[in-house]
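All of the numbers you see were taken from the coordinates with simple rules; none came from a lab. The shown structure was predicted, so the numbers you read here are calculated from the model rather than taken from an experiment. Cβ atoms are built from the backbone, for glycine too; each structure is taken alone.
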Structure I
Amino acid sequence: MIILYSLMFLGGYISAAGLGLTCPEWPLCPNGIMPDDEYFIEWTHRLVAATTGTLVIATMVASWINKNSDKKIKITSSLATIFVITQITLGALVIDLKLHAVLVAIHLGVGILLFSMVLLTTLFAFRIAKISLQSRI
């Protein structure tokens, strides 16, 4: 949750500050994995996005592997995975199409959907854990 919120915060900052094309190539910035200082903010956004994507996908895989996982968690984590893959694709398109306004707006909207699914997955997990804990007492 915290990493995803940080990602959204960084994305909002990048958009508002007009830094969306400071790193004009995708997925890496010029000079490869470790960019120059001028690309640092955009590069950080991409690094946090890659971390977020990995964690969202890992959560879905874990929910499907765990035989005791609740159906709600499987559904919300699967939707989150679909949204995170969509976000990655949209992020690439936003850069390739030079910040096309409609794509930037869709990117924001899908980000909100992603945040909602991750939040629901978290809430369902804590609620189920609380119910499970209470039934043992």
Structure II
Amino acid sequence: MKQVVRTIAFETHAPFEFVDITSRVRAEVRSSGIRSGAATIVSRHTTGGVAVNERDPELQADMVDWLRRTFPPRAGYRHDVEPVDDRLNAHAHLACLALRASETLLVKDGDLDLGAWQAVFFVECDGGRAREVALLVRGEP
């Protein structure tokens, strides 16, 4: 079995944002030389997660609205009393409890095996910031 580890870096721009990283993940999977196996995408942040969902701007807006309503900023959180790096971001940490820190997807014929409507997103809950995800591709060449 072969394993390849990569880092994908990018910038986010909004406090809550769905960043489509599908093409970047797909390019790394293709360049890994692995034909059959799995790819695991891991957020390296406690205020951003990874999600597989439909690539539709209206749905993404609905998901951002849901996160904003469910985890409102500046709602009297204890973590915000003494903010880390001058960010009042307790809401972002709480939102990430509802998200996943990683997703594992199948690799088939050297590519991500996604459904017709599926895309891979980094879900920003404390942006804009410099972000990165780790990618582990493992399987048979």
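Say we calculate distance in nm of label points 7 Å out along Cα→Cβ at positions 17 and 33 for every structure; which of I, II gives the highest result?
Largest one: structure II.
To test your reading of the models, identify which of I, II gives -7000 for helix-only ellipticity at 222 nm (-39500 (n - 2.57) for each DSSP H run of 4 or more, over all residues; to 500) when calculated.
Answer for the origin of the read-out: II.
Taking relative contact order in percent (Cα under 8 Å, 6 or more apart) for each of I, II, which is largest?
Greatest value across I, II: structure II.
Which structure, out of I, II, was distance in nm of label points 7 Å out along Cα→Cβ at positions 1 and 121 derived from, given a value of 3.1?
Considering all the candidates, the number was obtained from II.
For which of the structures I, II does the calculation of distance in nm of label points 7 Å out along Cα→Cβ at positions 65 and 113 return 2.8?
Of the structures listed, the value fits I.
Comparing structures I, II by FRET efficiency 1/(1 + (r/R0)^6) of positions 41 and 81 (r between Cβ atoms, R0 = 30 Å, to 0.05), which one has the largest value?
Structure I gives the largest value of FRET efficiency 1/(1 + (r/R0)^6) of positions 41 and 81 (r between Cβ atoms, R0 = 30 Å, to 0.05) among I, II.
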